[in-house]
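Trainee: In the part that follows, the structures are each spelled out as structure tokens.
Please treat every number below as a calculation from the coordinates, not as lab data. From a predicted model like this one, the values you see are computed outputs, not experimental measurements. Cβ atoms are built from the backbone, for glycine too; each structure is taken alone.
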Structure I
Amino acid sequence: MSGTPVAGGGVHYFANAFAVTPDSSAIVYLADETTDNVLETYRVPFTTPGSSTRLNGPIVAGGSVSSLLGFSILPDSSGIVYAADEAVDDVIELYRSDFSTPGVSTKQNGPLVAGGNVDGFIVQ
């Protein structure tokens with residue numbers, strides 16, 4: 001189902017690593033598919049297996065989507081919410097990416113205190 005990963009890359013197998021959209025049209029997953037050792041979010045529709053689309057926005061050098069917090073698919077299957085050190089390395093923040101605009105993210109959390117991180121989230 002996933003796209004072709006870079007050398008050394010692949011889909012990861014841990015909690016929050018993949019999920020089927022609520023409308024059952026696609027799988028969203030975490031993988032280092034584009035850059036080895038940089039986890040990012042991808043979506044692949046069941047109608048076009050092997051043709052994945054990166055969902056998250058550009059990731060800062062040293063950053064990655066959090067393997068611990070992962071992502072959640074929005075209940076209406078329109079996009080995802082995910083935790084990543086996307087803008088600043090080692091500062092985990094909350095982002096949203098819509099399936100209609102893959103590769104574009106919007107930060108969801110407010111300003112964090114020095115040394116602060118987003119430590120969890122729930123999508124309802």
Structure II
Amino acid sequence: MSLEKCQNITSLNLNLSLNKLGADGAKNIGMSLEKCQNITSLNLNLGYNELGADGAKNIGMSLEKCQNITSLNLNLSINDLGADEAKNIRMSLEKCQNITSLNLILCEIKTQNKWVWIIN
């Protein structure tokens with residue numbers, strides 16, 4: 001069963017960490033989430049998946065379209081993201097006007113050839 005067929009879900013816990021999904025996997029997950037417009041609570045763990053810049057962008061753009069989410073736990077740690085990708089995620093989440101509870105984990109952000117550890 002694919003996620004997009006579960007359109008009546010209001011709460012989703014999806015842990016896909018350590019799967020090497022890459023940008024294409026992130027895009028597919030994002031496209032499926034976009035079709036689940038009833039989700040109000042989302043726990044999405046995509047840590048350690050080699051998403052890179054394109055994968056982070058895909059997830060961010062998809063979350064922008066999920067306007068019913070009020071509670072979001074998003075783990076994108078250890079995905080070869082830089083400061084620009086972190087900024088893009090922030091800008092996408094700013095468009096999610098209904099979020100009242102947010103837990104965002106972006107560990108190991110690369111900036112100016114140095115790794116910065118962000119602990120949430």
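Trainee: Assign the value 17.6, calculated as mean count of other Cβ atoms within 10 Å over residues 38-45, to the correct structure from I, II.
Mentor: II
Trainee: Who wins on relative contact order in percent (Cα under 8 Å, 6 or more apart) among I, II, i.e. which is largest?
Mentor: The structure with the largest value is II.
Trainee: Let me ask something else about it. Could you tell me which structure in I, II was used to calculate helix-only ellipticity at 222 nm (-39500 (n - 2.57) for each DSSP H run of 4 or more, over all residues; to 500) as -10000?
Mentor: II
Trainee: Can you spot which of I, II the value 0.60 was calculated from, given it is FRET efficiency 1/(1 + (r/R0)^6) of positions 46 and 94 (r between Cβ atoms, R0 = 30 Å, to 0.05)?
Mentor: I
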